[in-house]
1. Identify the structure, out of P, Q, from whose coordinates relative contact order in percent (Cα under 8 Å, 6 or more apart) was calculated to give 22.
2. Given that helix-only ellipticity at 222 nm (-39500 (n - 2.57) for each DSSP H run of 4 or more, over all residues; to 500), derived from a single structure, equals -4000, which label among P, Q identifies that structure?
3. One of P, Q was used to compute mean count of other Cβ atoms within 10 Å over residues 14-21, and the answer was 13.2. Which one was it?
4. Using FRET efficiency 1/(1 + (r/R0)^6) of positions 62 and 86 (r between Cβ atoms, R0 = 30 Å, to 0.05), single out the structure from P, Q with the greatest value.
5. Here Kirkwood radius over Cα pairs in Å has been calculated and equals 15.6, so which of P, Q was it run on?
6. Kindly point out which one of P, Q the value 0.7 was derived from, the read-out being distance in nm of label points 7 Å out along Cα→Cβ at positions 78 and 94.
7. Out of P, Q, which one gives 19.5 for mean count of other Cβ atoms within 10 Å over residues 6-13 as computed from the coordinates?
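Just so you know, all these numbers are worked out from the coordinates, no wet-lab data involved. The model shown is predicted, which means the values in this text are computed figures rather than measured ones. Cβ atoms are built from the backbone, for glycine too; each structure is taken alone.
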Structure P
Amino acid sequence: MIISLESEYIPVDFKDTMSRPHANHAIQLAAYGLLIESHYWTKVKRGFIYTIPSKAIYPVEITAKLKDNVYNTLQKIEKMIIMQKIPEKSGSQNKCQDCEFSNFCGDVF
């Protein structure tokens, strides 16, 4: 979702989780911010992560460092695609439950 104010656009990402947002959630929100910047020719400085089950709102400052993390992550993804390499396994089986790669690495756990 995008909150459109007179002076700014604010991305909002909805997560179906009971846990607090993690770094990967902030990177995803910042990626949405970069898309908004590109489309609306503006600067996105902040966003929100809303956790649906708990109805909690977490403000996220979208900094230059966070935007750099988006670009670094995109470079890693592009390299994996070019090399046709599946991501390394997660240390947590919980992360595998909703992963689109689980059919390819189902023997991990």
Structure Q
Amino acid sequence: MTEIKGIPVSTGKVRGRVKVILSPKDFSKFEAGEILVSRSTNPEWTPLLAVAKAVVTDTGGALCHAAIVSREYGIPAVVGTQNATEILKDGQTIEVNGSEGLIRVSEPEVDKS
């Protein structure tokens, strides 16, 4: 089982489907209830966080945009993973543990694009 470590910034644990979003031009590919995986977020990304099941980012810390907004919305978040966008693929099922800063891949790579 693959594990990715990062900074725990919003508590809780959920399982769900990955959607890697690298830029605003890909926002239309994101569906409510998916786990948002991105390099980082900023206020432009807030509509995605509002419907995400959890958030995982490559960069950031306790006061980054993804952390603050995730806490406001009460969804688990792990930031500062350094390479989640390179490891995780669309359609994979993962568990995000925002209390411990761990992401566990529970299914082999699946691309449902």
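1. Numbers: P: 22; Q: 37.
Structure of origin is P.
2. Computed on structure Q.
3. Working: P: 13.2; Q: 20.1.
Value 13.2 for mean count of other Cβ atoms within 10 Å over residues 14-21 corresponds to P out of P, Q.
4. Details: P: 0.50; Q: 0.85.
Going through P, Q one by one, FRET efficiency 1/(1 + (r/R0)^6) of positions 62 and 86 (r between Cβ atoms, R0 = 30 Å, to 0.05) peaks for structure Q.
5. Attributed to the structure labelled P.
6. Details: P: 3.4; Q: 0.7.
Source structure for this number: Q.
7. Numbers: P: 14.9; Q: 19.5.
The read-out comes from structure Q.
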